[in-house]
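The structures considered in this document are given below.
Derivation of every value follows stated rules applied to the coordinates shown; laboratory data play no part. This one's a predicted model, so the numbers in the text were calculated from it and none came from an experiment. Cβ atoms are built from the backbone, for glycine too; each structure is taken alone.
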Structure 1
Amino acid sequence: MSVSGETIMRHLTKIAFGMLMAGLSLGASAQAADIVVGFATASSGFMQAYDKPAQDAALIRIDEINKAGGLLGRQIKVVTADTKTDRAEGAKAGLEVIDKGADLVIVSCDYDFGSPAALAAEAAGKISMFLCAESVKAGIQGVGPHSFSASILAAVQGATMVDWSYNKKNARTYYRLLDTWTEYNKGVCDGFDWQLPKMKDAKLVGSDTFKNEDTSIAAQITRIKSLPKPPDAIMLCSMMPGVVSAIKQIRAAGITSMILNGSSVDGSYWLSATPDLSDFYVPVQGSIYGDDPNKDVTVFNAKYKAATGGDPSSQYVYPGYVLIDVWAKAVARAGTTDADAVTAKLEAMKDEPTLFGPRTFTSELHHQNKGKYLIVDVNKGKPSVVGDWTIAEPIPLSYLLKQ
C-alpha cells in the first residue's frame, strides 16, 4: 500500500511538534526545579548543641522565603546528613548532600568540625557556609574562595571583652587562660592579645593553657592563686563541654576575679552546674533572655519558639538565620546559584543590613572582623544584658593570618 507525500509530511509535522512541546515541557520543568540547600551538620554528638539551634533558625528563614514565593521563582528544598560530631563523618556528610543536589552546603558551627564538609563542597565547586564558625580559617584562608561564615570572628570577641572590661569595669590586671583544643578558643585569646597592648596601664600578670578534656586544672589555679594580688579579670578562652568544669574549679578555689569568655558559653542551659555564678561576662550578637534592645530580635525569638517548641538556647541561633538571608540576597542579585556569581555578589556586600547587625564580605575576608556585641552579665546564676560594645577598629587580616 502506498502512502502519499502529503500524509507523510502531516505525520512528520505532528512528530516534530510533539518533540518540541516535550522539550519545552522539560525545559520548564528544569527551570522550575527546586533550589537545594544541604545541611552537613551534627544531629548527634556534642556539636548538636551548637548546630541544631542555628540550623533551626536557618530553616525559619528558608520557610519565610518559600512562603514569599521562593528564590528566583523556585522553592528551596532542604536535604540533610549527620556529621555525628566527627571529622571523618563530616567529609562523608558533605559528599552526601552534594550527591543529593545541594546548591549550597551548610556545615557545622565550628571550623575544626565543619571544614571537612566545606572542603568537599569547595572541591565540587559549591558555596559552603559555616553555621556560626568564628575562626578566620572558616572561609577563604582554610577552605577556599567559595566558603563563608555569617558570624563574627572569635578574635573580635576576645578584643571586645578586654576593651569593655577595661573601660566599663576598670579592670587593669588580666590572667590569660587558654583551652588549646580548637581554633575558636585560640581565636578568642588572639583577639585578647591584639587588644590588651592598646589599653594604657593594663597588664598581663600571667598566662596558662589547659586542654578541654582535662578533669583538673589544679596546677593552673595554683599559679593564679600564687600571684601577689588576684587579677582583676581572667580571660578564659574555652568552650563546651570542658569550660564548665574549668569555671567550677576556679570558683571552688575561692578565686572571685571576673571571668571573661567568648560567645561559646552564652545560654542558661549549663548554669545549673554552677549555681550562683557571678561576675561572668560574655559577648553576644543578640539576646535570648527577652531583654534585647532590638525589639525585632524578641519577635524572632517568639517565632523560633513557635517553630521549634522551645526558646533559643544561645546566641548561636542567630547566625543560622543570617547566613540564609545574605546568601539568598546574593543569589537573587546574581540571578543564579552558580558559585562564582554568588560569591561575587556576597563579596560586594558592605554593611549589608540583617536582623542581627550588618555584614560585610570582601575578596580577602569572608568573615566579620568587627561588630557590635551585647554584653551579658551572669549575676547569681541569672544572665542579662548590661550594655553593648564595639571595638574601635577592625582586627587586621594581616594579624589574624599570623596567629
Structure 2
Amino acid sequence: MIVMGIIPFILLISMMVFIFGPGSYLLDLGVALPEITIEKIDFIKSEIQVTVRNTGPIPVEVVMADVNDRIQPAAIEPDRFLERFETALVRIPFEWNTAEPYIIGLTVEDGTRFERAIEAAAPALTPNLEFVGFFAIIGTYVGIIPVMIGLLWLPFIKKLSKAKYHFFLALTVGLLLFLGIDSIEEAFDVSVENLSGSFNGTLLIATTIVLSFLGLYYTSEKLTSKADSLKISKPIAIGLMIAIGIGLHNFGEGLAIGSAIGLGSIAFSSFLIVGFALHNTTEGLAIAAPLSREKKVIKKLLALGLIAGTPAIFGAWVGGFAFSPFSSVIFISIGAGAIFQVIVIILKWIRTEGDKNLSSAAVASGIAIGMLIMYLTSMLI
C-alpha cells in the first residue's frame, strides 16, 4: 500500500527532473522578459529610498535610477544583482520637497525601465514614542471606542421578543456580510495597486480566505462543542468568535489608516478615521446580539469589545511603520475569511433558536437592513 502511494510522487518528481534537466530545451521557447516591482518609496532627509523586488522569471541587474526622468546617482544595497523574488534598497541622494509629485524610475541591464508615481512626497515615519502613541490613539478612536458604543445596545436587545431577537441576529449577519465583501474589495485594491502579478493576487486572496474560513470554523466548532466543559455558554463562545472575526477586520482597517498617514495622505486618512469610527459602531451591535439572552455579561462583553477593537491599533502601527503589500493582502484576506465563518455560526445559532429554514420575514429583513446600514455608513469613508 505504501509503495502504491509513493509511485505517483516518484513519477512526478522524475518528470520535473527531466523537464529542468535533459528536457530543458522544451522550455526554451520565446524570450523571458525582466520584471521588477517598486514596492515602497520612502522620503528621508536629502534622500529617496526605493525598495525594489525582482518579480520576473530571470535574474536582473539594476543599472540606473532616475527622478522625474532625470538620471540620478544611486547606491544599491546589498548589490545591484537580483535573483527572482530578491529585494534590494536603492538609495538616491536627492533634495526633495514636501507635497510635490515625483516619478521614480529604475532601469535594468537590457534598457527596460520601470517606474512608480508619488502624488505628494511626505517624510517617512520613524517608529518613535510620539508616533507610537499617536497611532495608538487613532486605533482606539477608530476601533475600541465605536465598538464599545455599539455594545450599549445590549439592554435594548434584552427586552425584545423572540422574533425581534432573530431580527437583530439576522441584522448582525447583514452587517458582517457587508464587512466580508468590503474586506475582499480592499484586498483586491491593495493587490492591484501594489502587488506584482507574479504573486497571483486573486488566487492569493481566494486561497487565504478559504484557509482562514476553514481554520477558524474548525476552531469555533471545537469551542462551541466544548463550551460546557470550558464553563462558558454557547452565546459567549459565539460572541468570542464574532469578536475575533471583527478584530481581524479592524486590523485591516488600521493598516489602511496607518499606510495612508505614512504616505502623507492627510485628507484621505482623515476621511478614513471619521468614516471607520462611524462605521464600526455597528460592530458592537454584532457582538451584543448573541449575548443578549445571557446574564451577568458586562465584564465579558467589555473583554469581547477589546478583542474586536484593539487590533486596529496594531494595524495602524504596522501600516504606518512597516507597510508591505503582500502581508497586507494576507491580513485583510484572513479577516474576510474570519467574518464569513462567523456568519455561518450565527445562522446556525438562529436555526437552533427555532427558525429552521432561515426564511422568516425577521431573518430576511434583518440581513437586508444590516447590509443597507453598512452601505450608508460606508459612504462616509
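General observations
- Structure responsible for 22, with relative contact order in percent (Cα under 8 Å, 6 or more apart) calculated and labels 1, 2 on offer: 2
- The greatest value of Kirkwood radius over Cα pairs in Å among structures 1, 2 is that of 2.
- Distance in nm of label points 7 Å out along Cα→Cβ at positions 73 and 345 - structure with the largest value, from 1, 2: 2
- Among 1, 2, which structure scores highest (criterion: mean count of other Cβ atoms within 10 Å over residues 105-112): 1
- Looking across 1, 2, the calculation of helix-only ellipticity at 222 nm (-39500 (n - 2.57) for each DSSP H run of 4 or more, over all residues; to 500) that yields -19500 traces back to 2.
- Structure with the greatest value (metric Kirkwood radius over Cα pairs in Å, for residues 129-336 alone, set 1, 2): 1
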